[in-house]
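What follows is calculated from the coordinates using simple rules that are stated; it is not laboratory data. These numbers come from a predicted model, not from an experiment. Cβ atoms are built from the backbone, for glycine too; each structure is taken alone.
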Structure I
Amino acid sequence: MKKLVFTIFLTILVSCSARERVILGDEQFDRYLPLLEGRRVALLSNQSGIVGDKVENWCLQGGEDVTEATVGIPFGEPSDPAEPVTWGPHILDVLLDNGVNVTAIFSPEHGFRNMADPGESVNSGVDEKTGVPILSLYEKGSYMPSAENMSKFDVLVVDIQDVGLRYYTYYVTLQHLLDACAAYGKKAVILDRPNPNGFYVDGPILDMRFKSGIGSLPIAMVHGMTLGELALMMNGEGWLKDGLKCDITVIPCKNYTHQTRCTLVMPPSPNLKDMRSIYLYSSTCFFEGTEVTAGRGTAWPFEIYGHPAMEDRGFSFTPRSIPGAKKPRYQDRLCYGVDLRSEPLRKIWDGQINMEYLLDACRHMPSDSAFFMKRNHFELQIGVDWAREMVLSGAPAEQIRSRWKNDVTRFMEQRRPYLLYEE
């Protein structure tokens with residue numbers, strides 16, 4: 001191994017002497033580098049593909065280290081100002097430094113360097129640091145890899161941080177690539193990462209009438225699986241295009257279970273800025289399908305919500321044009337609403353998908369407001385046609401949740417053969 005890999009292993013050994021920690025798939029060089037020797041490799045990744053992340057930030061079983069004091073610290077900011085954050089190497093650098101022939105980078109929503117807005121078209125190009133071609137899978141009209149791009153590699157390597165929700169699009173991009181790999185006889189190697197929302201399953205299974213770019217599989221809204229597990233399920237359930245199978249190898253994490261809580265060090269996408277936003281995301285992202293903003297264009301997206309007309313609420317904020325939210329809803333307008341930044345962490349965890357936030361906003365909007373947008377974005381997110389009317393009628397949150405209880409039970413049984421980690 002070269003000097004870079006040796007340095008990483010040395011860091012790992014020092015850390016392990018203090019405590020047993022989660023070891024990511026991308027740290028297990030001896031398991032995946034031999035699979036890439038003499039092969040042309042394409043990489044699906046983005047800025048989150050830091051090898052090993054910052055090892056002391058991975059938490060022990062049960063979440064002992066995820067606390068009220070740390071959950072709101074923005075990714076990239078040190079918990080101790082005397083110890084500045086330093087990043088590990090990116091998976092692309094590790095592959096190249098070990099002589100792997102990386103011929104292409106596939107980029108997901110937001111791009112390879114994570115600058116584009118949600119849903120914004122991302123052009124293909126060249127990675128300025130390495131000169132490796134970037135093939136965007138979020139370019140308008142190009143969500144599926146072309147035959148020409150599939151001819152550029154033999155093995156697909158995947159190293160990207162997901163957050164475990166059906167409407168979070170990285171797994172959709174992975175599905176498209178696995179569809180193509182199955183069709184063109186390409187192998188896929190998935191370097192697995194923990195799912196920060198992997199400790200529970202919640203929400204209805206997608207009614208495939210609402211299949212879209214933010215929901216492409218019949219899975220629970222919070223599926224609780226890693227990308228490696230979900231890829232195996234796509235194969236095993238015949239969910240890949242035309243029922244084809246892909247040659248998939250998953251390099252699992254070590255010392256990880258589905259009850260492990262972990263603190264990420266890099267934002268997985270521009271508007272998930274700290275762990276509190278990731279935990280609240282399954283509840284507050286529903287505002288994307290309403291007239292209420294979830295705080296894009298502020299420092300706290302998905303941790304606040306509001307509207308210019310909700311003047312009876314005590315909290316106020318003004319969305320601005322910022323990187324990752326260039327044209328936020330209600331830009332430069334004063335909004336009134338609710339601040340969830342002091343919501344107890346245990347309450348967020350126990351609440352899982354908390355419909356109270358949506359119901360609260362609906363109650364405080366003007367009576368002549370439509371609340372939900374005319375287009376069916378809310379249905380595309382929640383995945384069923386019955387929830388909108390229940391919210392508008394003011395049904396209790398637990399009554400709404402009871403409608404999907406059987407879906408949760410059914411999905412947990414269906415996914416069990418594909419789990420790589422203890423529940």
Structure II
Amino acid sequence: MAKLADYRPHLPGPEHSRIAGEDAETHTRGRLALPRAAGLFQQWGELVKQPFRGVTTDGVTVSGLYGLRDEGAPTADMAEKTAQLLTALTPVERERGSHDVDSPLWRMWQNTEMFVETHGLRLEHLTAAKRDMVLAVLRASLSSGGYDTAIGAMQLNGFLGSLIGAPEVLGEWSYNFCLFGQPSLSEPWGWQLWGHHLAISCLVIGGQMVLTPCFVGAEICYADEGPYKGVTLFQDEERLGLDLFNALAPRDQSAARVGFDLAGSDLPEGRVHFADYLTLGGAHQDNRIVPMEGARVDRFSAAQRSALLDLVNAYVGALPDGPRQAKVEDVERHLADTHFCWIGGNGPNDPFYYRVQSPVVFIEFDHHPGLFLTNDTPKKFHVHTVVRSPNGNDYGKDVLRQHYANSDDHKHSHGHDHGHSHD
């Protein structure tokens with residue numbers, strides 16, 4: 001991990017600030033008045049209109065990868081905590097914060113600091129008691145490590161806001177929470193939390209859970225002062241990824257490298273620059289086509305394959321034990337079709353990008369340039385991570401489709417298809 005003081009030379013002065021207002025609403029209006037931000041949201045608006053297909057390698061969704069099963073998800077505790085929250089909400093809050101389980105709003109998450117949403121509950125606008133109830137839903141749904149990571153991302157967002165003098169734009173509670181469906185022990189329902197550097201989608205059907213898409217990041221991934229002092233994220237993801245790459249044989253390191261580091265100026269045809277590779281699976285990339293590339297995991301030694309599964313565990317560890325174990329077993333079954341790719345340096349202080357890609361999991365780690373800080377090249381204190389369920393199971397859509405197909409009651413009461421081509 002980089003030294004704690006490394007980000008401080010990049011704290012912006014007034015001439016570099018990208019804060020356009022004193023609170024989230026005025027900041028958002030100011031930012032959206034600029035062509036770049038407005039263009040981004042316009043592009044995302046077009047992407048979300050596309051029928052959902054899922055992340056694929058070639059535009060064709062592979063079927064038969066996911067199935068309905070009981071994984072031992074903590075559904076009863078989740079449902080109890082969610083029911084308590086619903087009871088405490090006002091009618092207006094309940095209408096804003098609750099939507100159908102197959103609502104297209106699932107796909108409307110984004111990880112900027114801009115507050116553009118008209119659905120969901122804004123945590124900073126809730127009473128402390130209701131906010132605690134939202135956190136209780138998260139705590140019931142996630143592993144202890146997953147809960148700590150989510151809270152840590154929110155706290156580090158608050159830390160960044162305090163450092164750059166924008167606590168009302170970048171705050172610990174600058175996040176939105178939405179429920180989909182009604183809490184149940186057998187029927188599908190879920191929740192979503194999203195905001196700057198954090199977006200988690202959670203769907204449960206009985207004892208089964210899907211926790212993707214999941215985006216977690218931080219611009220300053222460790223706090224060295226103030227109320228959040230000691231909060232640190234991404235140590236395992238950074239260390240395990242670097243250790244795995246450095247443990248590979250030279251032929252596999254060469255195969256894994258798909259781009260060149262920041263010092264590379266003469267890029268061979270077909271290769272990409274480090275900075276062009278930023279998190280392919282981020283917001284509104286539900287249908288992204290990402291060809292398999294890099295080193296084939298079936299060429300790894302047994303120890304290297306074990307190290308790769310340890311790395312996968314670091315990302316799916318936000319799941320509670322039963323669903324986590326089920327997901328790891330899925331990944332293990334598809335190791336022969338898994339690739340690992342790398343961009344950047346592989347020394348202890350080098351920034352880098354890596355991706356683990358299989359038919360059933362898509363994982364990215366990226367050291368990022370500054371947005372609110374002034375570093376224009378990737379630094380190790382700004383990290384983005386992404387986890388997706390490719391081939392159509394983000395938001396649990398494939399298992400939700402199967403649940404509907406097997407539910408006579410649903411087929412009799414809903415005269416429409418819930419396949420991949422519909423939301």
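Figure out for me which of the structures I, II the number 0.10 belongs to, where FRET efficiency 1/(1 + (r/R0)^6) of positions 189 and 309 (r between Cβ atoms, R0 = 35 Å, to 0.05) was derived from the coordinates. Kindly include the intermediate steps, with their values, before the conclusion.
Numbers: I: 0.10; II: 0.70.
Computed on structure I.
As an exercise: helix-only ellipticity at 222 nm (-39500 (n - 2.57) for each DSSP H run of 4 or more, over all residues; to 500), calculated from one structure in I, II, equals -8000. Which structure is it?
On the way: I: -8000; II: -10500.
Attributed to the structure labelled I.
For the set I, II, ranking by relative contact order in percent (Cα under 8 Å, 6 or more apart) places II highest.
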